1. Taking distance in nm of label points 7 Å out along Cα→Cβ at positions 57 and 121 as the quantity of interest, name the structure among P, Q where it is greatest.
2. Where does the value -18000 come from, among P, Q, when helix-only ellipticity at 222 nm (-39500 (n - 2.57) for each DSSP H run of 4 or more, over all residues; to 500) is the thing being computed?
3. Given that FRET efficiency 1/(1 + (r/R0)^6) of positions 25 and 145 (r between Cβ atoms, R0 = 41 Å, to 0.05), derived from a single structure, equals 0.80, which label among P, Q identifies that structure?
4. When semi-axes √(5λ) of the Cα gyration tensor in Å is computed for each of P, Q, which one produces 42, 23, 17?
5. With distance in nm of label points 7 Å out along Cα→Cβ at positions 17 and 49 derived from the coordinates and found to be 2.2, which of P, Q does the value describe?
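Nothing in this text is a laboratory measurement; each read-out follows from the coordinates by a stated rule. Small disclaimer: the values here were computed from a predicted structure and weren't measured. Cβ atoms are built from the backbone, for glycine too; each structure is taken alone.
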Structure P
Amino acid sequence: MSPMPDQTRTVAPAKKPGCVTSEDGVLLRIPQGWELLPPGDAGLTRKLKSLGPTWTIKVQKRRRLQSIGVWAPAESVAEARRLVEAQRERPEYARRRTSDARRRERAQSDYVDEFVSRVVDFLAFDGRHAALAERMAHAVAAHATPVGSGTVARTQRIPVERRAEAAVIAWMRHHTTAYDHMKIARVRGKRREVRRMLADVSRQLLDQYRRGDEVASCPLAQALERTDLGQRAD
């Protein structure tokens, strides 16, 4: 169980106290004098990694690995903090942070506008339901587009048109079906099967609005009203 402190590694938590597990399953003892830097400050983490060997500890969350901290010599952690704090005290750092924040806000605003437009395009409601499509597009975007929401709208792996479609179906699953109250058997693939079935139901409902049908009780309007009431209550 050699610690190998001179190597930068990605490791996983171990059941044994004071140890971690390497990528190839070897139990490693955390070197004496090392300290765990918790996640949350990307700049500090980058600076620490630039100073020498580190062990980044990662866990599987949903479908991706997520860092829960970085082990490194305590003196390296202290030096990284000192260097980062000195950098952040400079006036140019504050100006750059302000400029970056404005740029991100503009990019987010532009993306929300584009996403709303793509949702309206996917809905393709008949003219008599155009106002409802706009309301629905804004409701879907409000749920799906916030930074850090982890929704399909934030992924870059698929075109925005497909993101809009997936976000609409997900929103409808939660707001126009009984999905949130269903008791689904803990059988492999069962939840996916239920979601596919509800997606078909949602698409059939959307087709009625696309044809311009008079939809009984207007389930989308009712769902939007409930969403508005929930937001006002918050």
Structure Q
Amino acid sequence: MPLFHPVFQDLIKPQWVAVLQELKLSGGLPASELSRRLEVSYMAVKQQCEELKKIGYLERSRVPRTVVGRPEIFYNLSDKADWLFPSAGVGFSIELLDATKALFGDSTPDKLLFQYFQKLEAKWQPVLAKSKSLVERATKLASLREKEGGFVRCGYDPETGFRIEEFHNPLQRIFERYPRAVAMELRMIEQLLATKVTRREVSDARSGQPKVIFDVPTLGNP
């Protein structure tokens, strides 16, 4: 049974999948042992590992041989590779929120979500505080949101100002279940940018999530 997330397994080279899964199972291996386990040549394995290292999914080091000889090349997964494997995800989070609602009352999930956005605001505030303009703060915020799993792009209109466009938000299913969290997130964004922000959704029947646009008026407030 594959360990690899099926979405990524469909997108990348099959030989990369085999390397990543074997290193995940083992915790890391010398290139010679990885070659033996995958039943491919040493040079083929080394080439595949170097390609994965180049794009950030593997780390390389050298370990002494147990017998006389030069140190051997050793590969293991990087932190970036964690994203390739299945995790509990948002479904698990929703189950936990539902459980707290059943145990402690209807308002409990909203309280937990409020605390989540407060902590996120406190985490991001020092980063944004170094910005010299509202546009720079908004651009940094978009980058931070993308690191949290969003798919984000920025735009600027001379007449309306700056906007953050989100094509994917990992919290969307939570918003659908607990819609008050939408206002909590918007309040956090306004606090971080220290300005009024307008949130609007643009639905597209051909895609899953609606596109969300955060309009950040910057006229007279660069």
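1. Structure P gives the largest value of distance in nm of label points 7 Å out along Cα→Cβ at positions 57 and 121 among P, Q.
2. Numbers: P: -18000; Q: -15500.
Comparing all candidates, it corresponds to P.
3. Q
4. Structure Q accounts for this read-out.
5. The correct label is Q.
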